[in-house]
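Take a look at the structures below.
Just so you know, all these numbers are worked out from the coordinates, no wet-lab data involved. Model, not experiment: these values are computed from the prediction. Cβ atoms are built from the backbone, for glycine too; each structure is taken alone.
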Structure I
Amino acid sequence: MDQLESKKKHWETIYNTKKLQEVGWYQPVPETSLNFIKATHLAKDSKIIDIGGGDSFLADNLLSQGYTNVSVLDISENAIKRAKDRLGEKADIVTWIVSDITTFKPSISYDLWHDRAAFHFLTLPEDIQKYLVTMQTAIKPNGFLILGTFSENGPTKCSGIEIKQYSIEELKIAIPDAFKFIEGENIDHPTPSGSLQNFTFCKFQKI
């Protein structure tokens, strides 16, 4: 089993064995992400993609706010099935993409690329580079990048996997020069188990 197959099997097992409210990233209203998105003042028909979105509630909230062109990418078919089942008929409005981000080949360009806690799973320089090249290619000129990772004060692992922590300054350095930094924030995410995870959230705009 190669690295990609192993990664996919890991996440399929997570989503097959843990209930929605049991995962650490459970967040019925992702306020930080929604506030960052709202501040872009993008039109409701703008093309938005949520990277590693799984069965998160971002798509639900965006649809309820009137956004009509939402895509969700995740490596796990189980995660996407759970999200589809939850959304019911509304799931047909969303474009669902089962793919690992390091092999994703976007067929369209996006006005906004959102990623809460997918990028930080990439720890190998070559995987980070693949992500950044794909992201830069996929975002339209003047489009936005919203990125959330565990901060330097956050966990060092998630779901048993080592992650790469980023401070605001480290994220600013990591993102290509084709993007200008707009704002950054550190926030605490309360998990269902009662612990706090400190996140770094940054917003950039493609020049």
Structure II
Amino acid sequence: MKKRKQHWETVFNNKSPEEVSWTEKYPKTSMDLISTFKLDKSASIIDVGGGDSLLVDALLEEGYHDITLLDISEKAISKAQSRLGARAKGVTWIVSDIINFIPKKKYVLWHDRASFHFLTHKKEIQKYNQLVSNSVSHFMVIGAFSNSGPKKCSGLTITQYSCLNLSKNFEKDFKGLECIKFEHITPFNTKQDFVFSRFEKIS
């Protein structure tokens, strides 16, 4: 886990958003899926592995005001804070490996486009499942590399998912509501295939 943190600190210290594959000018797929839940603007939302992505900006612009951004890289969070300027004070920032994260509250919405598919060991995936079971009160949006997507990202091996496998992974505690396939175009004009699923907590 220490090596994982060192890896991401190196990435965010040495590369600009234009030099990493996951950069989006606007996180349309995530925002479209989040909007389907018709959340109150006071709903607690966490973006897991948010790095210096623009999802937090988009959520703030939509008027959400209980936003948490978690990332393993302190440098990634520092970049996002610098970009937001004064608006950064309206966000809760957490530096943590998701596997070590101990939430202090429950979240109405859990969003993860960047962390889950980097878990490649069964015990870590099980720990993630337990974490979301305990920490999510209503909804979840998960984006992951699809079976036709890359097998590595940023030099690290990932776990690929189909819509079916993603749904089955969380079926003990979450009902799959929708799954879409998404072709992400990287800043250097290559294609990456994702699946994005939205879930509702089983009460």
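In terms of distance in nm of label points 7 Å out along Cα→Cβ at positions 54 and 126, which of structures I, II is highest? For this comparison of distance in nm of label points 7 Å out along Cα→Cβ at positions 54 and 126, the top structure is II.
A value of 3.7 for distance in nm of label points 7 Å out along Cα→Cβ at positions 14 and 142, calculated from one of I, II, originates in structure I.
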